[in-house]
Every structure is written in structure tokens, then in C-alpha cells.
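Nothing in this text is a laboratory measurement; each read-out follows from the coordinates by a stated rule. It should be emphasised that the depicted structure is a prediction, and the values quoted were computed from it without experimental measurement.
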Structure P
Amino acid sequence: MKEKKIKAVQRLKNKLTKENLWLYVLRLLQEGPKYGYELRKQIKERFDFSPGKVTSYTVLYLLRREGLVRVRKEEKEEGKPARKYYEITEKGREAMKMAKEVINELLSKVFDLT
């Protein structure tokens, strides 16, 4: 069965994915440290949408500034640049718990009759 194209549902999907990219980034970082390109690749594979390259790094910058992630540089072979690995912080884990509560409350209030 082919999925119907309803514009309102498409807008909802964009708002829940691309506009809340931080949720997906922190979710993946809960599994362990990752570098930027790896995060983008895993978001595509696991969550079936492609965030923009600039958007991904902007979100990582904002998460770092807010203290939800930290950066660890790992030196590579001689002549190759160090790679930045992003790690979730305890504050980031707490933010994920709070976000889950918000989403669960929203689901129960909005979809109680569905």
C-alpha cells in the first residue's frame, strides 16, 4: 500500500526529525562517542532521514555550548588531522529523560482518542 501524501503529516515529520535533530544526535551518543560524519550516516541509516551537513554541525555546536555534549580529540596517523569525537554528558542524559517525558505526555494528551 502506497503512503498517502498529506501535507500536514509531512510537515509534522519534518518538525519531528530535522527540526529536532538534537534528539537523534543524543540518542546515538548514548551508545558511545561518535564523530560528526558518523552521526550523520547513522541518522540516515537508523532514522531514515538526512540532516544537512551544516545543520548537523550547528546542532553539535549548540549541544556543546549548552553542556549536553563534550568533544574529545583523537590524534590520527602522522600527517592526518585529529578527529573530533562527541560524547554525551550527564546533563545530556538528563535532557533526554526530560524530552521523553514531554513526548510521552504529548502522546497521551493528543492521541487519547485515536
Structure Q
Amino acid sequence: MAAKITMSVILPVEQQFHAYNAHNLAAFLPCFSDDFMSYRMPDTQAAVVGKAQLATFYAEHRFNHPNLRAELLSRTVCGNKVFDHELIYGLTEKPIENMAVFQVGNGLIEIAWFYTAS
């Protein structure tokens, strides 16, 4: 049973990761709940609220970068949270080291916290 629960938590995170690297907004958005929220830590105010704002942000600030891609360094699952340690390429001259923490509920990503190495 634990393996089935783990896979249901990983699945939307894995799907959004592949859609991110393909710059495929149509495949990316269905991985998220309608009331999705994301935070750029240590900020306590949400950076993105709702799927509509998520769509606009990724269309205008991410998928418009032709060299954008993420490299997954490691993935850890703890309950309903998935921790992805990544390198993000294509936004700056050097890769950005990032830890993305995704909270999954009902098969969708509900909340994401992004911790960027300084």
C-alpha cells in the first residue's frame, strides 16, 4: 500500500517536471490544483496564487526562455511532500541550485515552496 501512495504523490510532480523541460504549458497546468500556491522562501507571502496566475507566470517568465531546463539531482518523498533538488538552466548565465518542495493532495500539486541557493 505504501508504494501505491508514494507513486500517487510522485506522479503529478514527475509529470510537471517533464512538461517544464518540454516548455509544454498545456501538459504542465493539469498537474496543479485550481487553488495552487507557491512561495519563494524565505518570503511568507505567496508568489503565485491560483492556476490562472501560474499559467501567466510560466508563459511570460519561464517557458519564453528557449534554454530553460531543469536537471533533477535527487528526489525524496516524505508523506504527501516531494523534495526535488534541482539545477535550473537557462534563466541566468550559471545554473541555479534549487530545492522545490511540492505538497500533493488528491493527485495534484497544491503548494510549492522554492528554496534557492544564494
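Before moving on, here are some points about what is shown:
- Entry that produces 13.6, 44 once Rg and Dmax of the Cα atoms in Å is calculated, selected from P, Q: Q
- Value 26, 9, 6, calculated as semi-axes √(5λ) of the Cα gyration tensor in Å, for residues 59-98 alone, assigned to which of P, Q: P
- For mean projected area of the Cα convex hull in nm², for residues 27-66 alone, the highest value in the series P, Q is held by structure Q.
- At a computed -9500 (helix-only ellipticity at 222 nm (-39500 (n - 2.57) for each DSSP H run of 4 or more, over all residues; to 500)), which of P, Q: Q
- Label whose coordinates, when Kirkwood radius over Cα pairs in Å, for residues 35-90 alone is calculated, return 13.1 (choices P, Q): Q
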